[in-house]
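Scrolling down, you'll hit the structures one after another.
The numbers here are math on the coordinates, done by the rules we state, and not lab data. Quantities reported herein were computed from a predicted structural model and do not represent experimental measurements. Cβ atoms are built from the backbone, for glycine too; each structure is taken alone.
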Structure I
Amino acid sequence: MSNETFPALLLKEKNGEVVNEITDLSINDLPEGEVTVKVEYSTVNYKDGMVVNGLGRLVRHYPHVPGIDFAGIVEISNDDRYKAGDKVVLTGWHVGERYWGGYSAKVNIKADWLVPLPKNLSTKHAMAIGTAGFTSMLCILTLEKQGLRTGNGPVLVTGASGGVGSIAIAILSNLGYEVCASTGKNNEHEFLKSIGASEIFPREDFAGPAKAPLNSERWAGAVDTVGANTLANVLSQMKYGCSVAACGLAGGSKLDTTVIPFLLRGVNLLGIDSVVQPHDARRAAWKRISSDLPLKRLDSLTQTISLRDVPKAATDILNGSVRGRLIIDFSI
């Protein structure tokens, strides 16, 4: 097996710039790990776009294989929890940033970082969902713990045409929530309605500075992927005692707001981290995804590309020109 080669996207640092190339690796080139996985699918996330383009200083050492999530089949396992032939998924744990990631047809990985796939999910399903869908589910689970229920009122999803936003809409709609979407893409309104949004609001409604610390109460819950002024505006419009799950910063990391929504309306701002969630929480989220996300909607949420298409896709996702999810199929 050590003589077998397989394709990978390798990043190198050259004259202070990060460059990428598709190259052939062998098992001996990979870092050590208890489990060897044959990767069938990976995805392109916003963070992948940053890593491939050398932004954000997320990678500490080069050469480096990016890819923050993957799904595949166990080939070799030195851990009793997994055996050859098991379907597994990985998201988070700084894989693809600090550690070599999923843009490789084979990976060696820590067993603790893997999650067995629910039986009704294929590896392709898993990556159609991926880090974005996992994050969406964490948002919804956290909002539910804070009391969100159907019938409480509309739930707002910002950055709605992106991976996290679109899957959040599909899940919330399937659960019976009234879902409203905010997007800056006028050509995506029909798509968003097709996956469950009942009303679409232009990005501009939320993009400027909040007009006042408190505005009219509108939202029973919110999934915010944008941050910055958008999040400040959403906080000012929450119903009494309701919550915002904040999981992204596509619009910026600075939050210019006041404590008034928290003090006078009891609004909750809930931070969502998907990177170092404990194993039990991961399994619970994937179990809920497998039952609450209508798999028939995944086709409309996804586009399939090859590994050689990743560099362009990594730039496209940073430019905001990607709808839904991009799946990397290692068989093409």
Structure II
Amino acid sequence: MEAGWLTIAALFAVVTGANDGAAIVASGLRVSFLRPLTALLVLVAGVLISPLLFGTEVAATLSHRLVTFKADGGRTAFALGLLAALLVVGVLTAMGRPTSLTVALIGGIAGAGLGYGLPVAWTTVGRVLVFGLLSPLFGGLVGLGLARMLRHAPPLQHMPLVMRVGTLLGYGLLALAYGANDGQKMLAVFAVAQSGNGHIKADALTLGLTGLCFVAGAAASLPRLASRLGAELLRVRPLHAMTAQTASAAAAFGSALAHAPVSMTQSLAASLVGSGASEGSRRVRWRAVSRLGMAWVVTLPASIAVSSAVAGLVHAVAG
């Protein structure tokens, strides 16, 4: 692997840790007995173990099924799409509109293929986008249903213990689901960095580099996000965290069966909203939800437009 490509892949894993990892770990910190280091280690374990348990088909979708990058200049086009995605996410975050890195990456890849004149599998792109839309809707509805069911369940003698065990299981499922789906975008980038054909390698070296970079990004960003997660959407309680984690994990696992990458942060946010709404609509800060939704809506077309324009310009100059 060339040094330049290794640097790009490593930086992307760091950014993914800062964007996704810190938010997911912060959701585990809503339970006082789960320490930051423990939550981070559980999540990293999910990132490393899930590709071995559930396969790497989601990574393959991102690396070569949306766009074929085997042609001359294919890796250059992929890099341009990746950089466009990071640019869009960075600009929106700087504007106070944090958004989904996964949605931006899908748009960046499709736009780069379009601008560079590479074969784009628009049917596959459309199918992935449908799952990307359904995943947060599913998470929100399941979060709502689970929270209502638990709130109306008969009281148990050892309810605090049940809540602790349930929350730990929910967070563990969330970590595994992230590694089986959304987290595989890091493997996709490493795959293209290693070879233009995008063949996925879940070997010890690739997983080790991915894990180290992911941890670095998550640890650096966690102090900033730990106190904010959910605060803008609703006042998160342990019941909300447990049901939202379980619901978003189910959405991610379901999409992974279809080899469709979906945003875990989107599913988690939607599941939190659904769980909070189970106690009444006033529990949810809908203005913040609408701002978050608008950022998601803008992300895809912005990523496609930026990557298509940049890739087209580079392709024209390169001749």
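One of I, II was used to compute mean count of other Cβ atoms within 10 Å over residues 10-17, and the result was 11.9. Which label is that? List each step's numbers first, then the result.
Numbers: I: 11.9; II: 23.1.
This value belongs to structure I.
Assuming -24500 is helix-only ellipticity at 222 nm (-39500 (n - 2.57) for each DSSP H run of 4 or more, over all residues; to 500) as calculated from a single structure, say which of I, II it is.
Label of the originating structure: II.
So, one more: Which one of I, II has semi-axes √(5λ) of the Cα gyration tensor in Å, for residues 34-121 alone, as calculated from the coordinates, equal to 28, 20, 9?
Values: I: 24, 13, 10; II: 28, 20, 9.
Only one of I, II returns 28, 20, 9 for semi-axes √(5λ) of the Cα gyration tensor in Å, for residues 34-121 alone, namely II.
Between structures I, II, where is relative contact order in percent (Cα under 8 Å, 6 or more apart) highest?
II
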